[in-house]
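Just so you know, all these numbers are worked out from the coordinates, no wet-lab data involved. Predicted, not measured: the structure shown is a model, and the values here were computed from it.
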Structure P
Amino acid sequence: MRVCFLVTSLAHVSGINRVISLVGNALVDRYDIYIVATEQIDPDTDQAFALDPRIHVLSAASLKIQPSFIDRCRRFLSRQIQTKLFHEPSFLLLPGSLSRRSRFSMIHYFKEMNFDVIVGVHTLQSIRLAQIRKQIPSRCIGWQHSVYPSLFQNPHRNFWKQEKFFKEYITQLDDFIVLNDQDKEMMDQAFSISSKVIANPLSFSSKEKADPKNQTFIAVGSLMYVKGFDRLIDAFALFHKKHKEWTCHILGEGRQRAKLEQQIQDHGLQDFIFLEGNQKDVQSYYRQASVFLLPSRWEGLPMVALEAMEMGLPMIAFDILATKGLIEDGVNGKVVCASKGVAGYAQAMDQLASSLDLRIHMHKQALQKAKQYEMERILPQWIALLENKEQETES
């Protein structure tokens, strides 16, 4: 079976690209796997995460479906406006519809390649694929990596009139993948579809685990507004008044580095909160911590949270949809009501820091929870979906 994953770019260090590499590498033993990148000149050599050499990686340059000059101008304008209004650039002015030229190129290419299954990775590629579904013979699947609230209940958008495009096109797809049961319920109700739930898999397993006795917090993610590290710093400032011995290490890079550095200085926490940048050996940082902080404003199914559980780290997160089913409050972590803000988050940090017994209990529960996301459990769901075995996929 020839399976194609339609992506934007493989070059960025992101949770989506990490999942693509994990799933692709796992499936290549069984299928002929292709990855087509629509906005990358040389995806075969410029990859954020290692791919099995048996995977065929193709560039959009050969497809001639790169954004038109007008679309690139719209994207540039969108970034400028969104940065001014909403802290971070988005793609509010980027059209979701394919141009006539791009539509023709995609149809022609996918007919020639004759894939058995094409998976559109994330929002824009899923919608693009849906727009040509009736003109190509392949089974077409959308794979959503954001949850409903982050797509439709915040000022950011992937493209102009996003809800309209979902309602018009998403039903054209043969299947649509979401990350958890709660998101399935919301997507199905909003767009009259019957989506499938396939969680992200763990990216590694580790015999060495974190020590609950450590007095260190860790957070991992791009330094972006959506990740909420500004809230983490404010919460730590409150927490630090009582717990002078604890430190916090934030791994990742992004546009908000300078702003976060200034915020740390304003609180006088330069010796307690450390922006570590991107790190290759993330596991060593996990091992040195005892609690994982997830202050995000919204997420899909964060890979870093799965990694933290694999290392035995209890989590503290706000009550976003991504935490449903992932964190059980008081069992493997703490879920903070958004209305309680940074004060509530600081209180949760205090509860875990003040009780080694609680950290040990949550450490054990986190390790148990991580088993649900092992590749051995996720891979059969992908196989069932690709081979259209409905009962196995839904079980």
Structure Q
Amino acid sequence: MPFEKLFEGVVNSGLCSSCGTCVSACPQHLLNIPLGEVGPEKGPGKEDCPEKCNICYDACPGMNLPYGAMEEMVFGRKRTENPVEQMLGIHKYHLVTHAVDQKIHQTGVAGASVSMLLIHGLETGFLDAAIVAGYDKDKPWQVRPYIVTEQGGVLSAARSKYGVCSINTLLAEATDKYERVGVVACPCHVWGIRKLAMNNLAPKVTNRIKVILGLYCLAQNYSLAAEYMITQRMSVKLEDVAAFQYRGGADFGGGTWVKTKDGQERSMGLLANWGMVPTVFIGYQMERCFVCHDHLSDLADLSCGDVWGRHEELEKKSPYGWTGIFVRTDAGEEIINSAIKAGVIHAERDDNMIEYYPTNPGHSKKRFANPKRIEYRKRYGWPVPNIT
């Protein structure tokens, strides 16, 4: 059956990122991804899957990734040999930004510009809804996607999540209910959306996605990462957890933070004492993330993330963090310009990122280490993605 092709060729090969594209692409609605798990499973009615249907496999960006063709579809061309484009992808320009509203600014960890763009889009009618990553209500250390339509929903999903989140499982539901949808996406989610569009596999879905806000992404991690930090590093039982954040707590920037049902709070710095970042990203990365080459969500409309290399300088101007934004497409430029004109986002032009971006660990991992890892895997006969 077609699903077996997806499962054996991608999931069992360690090439599934759990992006969720297959779930929204399936015309029979037969697939789902359990919370915190990697890879789809067949739901009730799996026998109804047409024998010659390969849509789930054709939509999947895990194994076959026609990156050059998708780049041409999005930008009308492939990137040149210019060292700036080779490193940073095709873009119009780069901005350093932050939300003007101080409460919203402090809600985020890197300028809160993504949250502010969504709020602005929803309040002005540019968007009807957005798909974001938040924490599960019953298991608050696990990350899950939500459809939000107002400021409260956006802010409830603020701050970085480092756990696996199948954002694209909600593409079909969101675009069935709403005509103008924004998506906050990691690179693998962006690939799935672009591949759907390129292959015309779910035109209603892709036609109703108004803007993709891509995130810089070092890796997504198994949900076991949060469980380890909570139980082993902060000595809290999972059944006692009331709230959790990878980057939370009262102090700006945040660290691993947990609140228990009896009101106690515990936290651990991002880097201090072998804290969250080295523990999580060394020990619990998803397998597909070891062979990913895209750190900056190069195919998104806007690419957003921490401003490494200039953060100390910028925080003298505004201490609650800044968001670096690559403006890549007309759709991205439309919403960022609207937000700047409305006075809800402060932005400064910064076209010198190539000088300091290499200090970002995501750059060394995605541009240098992972391609070398792909070479070694080929030598060992291990599965690798087919990137063309």
Structure R
Amino acid sequence: MRKWGALTAISLGSLLFLIDTTAVTVALPDIGRSFEASLTPLQWVLNIYTAVLAALMLVAGSVADRYGHRAIYLAGLTVFTAASLVCGLTPGIAVLIAARGVQGVGGAAVAVTTFALIGSSYAGRDRGIAMGIWGAVNGLAAAAGPIAGGLLTQYISWRAIFIVNVPLALLAIALTVRSITVVPGVRGKRFDMAGLVSLFRIASFNALMVCGVISASVFACLVFTSVWLQGTLKLGPVDAGLALVPLALSTFVTSTLVGRRLQHIPPRVLIGIGLLLGGAGCALQAGLDAGSTALSILCGLIVTGVGVGVLMPAMGTALFATVPPQRFGVAVGASTTARQLGQTLGVAVLGVVFQSGVDAVDGLNRVYLVAAGLGFAAAATGFLLIRENVGTTV
């Protein structure tokens, strides 16, 4: 139990902070009605969380390297739990926005430490298995957020989205204390700007950052898939979320299986394959017309999910092989920031592409084709620029 208790604690933390990124989206109409709030404050309920996450990733990573990843993970979970409780009991929209910002502080600490904790808790084949399961949980959480948010909002209350975090986070804290060994940080160093700069002298690290930005941009097309499902096909939030379940399931199964083979296949090969499959999945979803249904994108969603399932554990393994252990925190902070940047840029760029269509269906087809091209470009970057030897500098 102790052996895999660490992975359970780490996966729970990842699950919580990722689901809260997307679950709130489907609850916004109910939140607005509860507080008679306009669109602007409702947008801040979403944006303040992701903005704080992105802003604090690098700082949180450096702090974790200094004080120890386990300590900062526990601190992050504690802050996240307290803020979730306030969100669930909030008397007004202003308090909700402020508490969501505090959630982002805790989420940043959780996000940058989970990866390093896997590295310090597991080695060899066990690390590969742990990376696979962790990647599977991440993929599942990203897709399950809207479903969970829709179910809780529809059958209980939007407040339940936040309240349910509390017992799960407390369980993660208890498992962390019991199962994860304390590894001291490097005390006495301030924000590791020199360490961050030195990372960008490593060729493979630069390539991983580029792949992270582009791959996140590719998968931003899911935003517009949701718009089509709910706006054009008139599916409710729960049904729209269920339409994306094949993506989540294929990601989960593939990532779990790939984790068992990470020791035998070079990460750059898996990264390239994962990105190729992601691009191919987007291409398969193109070609929609006025008579298309959710089943029309099923094959493409499954192929995309397989690509994500291959990509996520491989990216983690490549980062482990490239970055010195004492800089895991700041490296993960940079990597997560790159993905956040890619997601933001992807939504912006693909949004322009979507609006260039003559209607929603045509716009979505264009989005899928552009996303496919980005996926193929990222695959080429991974194949050509990620090296197998550690610490190669440019």
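If relative contact order in percent (Cα under 8 Å, 6 or more apart) is calculated from each of P, Q, R, which structure is the one that comes out at 22?
Q
To test your reading of the models, identify which of P, Q, R gives 38, 35, 30 for Cα extents along the principal axes in Å, for residues 259-370 alone when calculated.
The structure behind it is P.
Quick check: -26500 is what I get for helix-only ellipticity at 222 nm (-39500 (n - 2.57) for each DSSP H run of 4 or more, over all residues; to 500), calculated from one of P, Q, R. Which structure matches?
The correct label is R.
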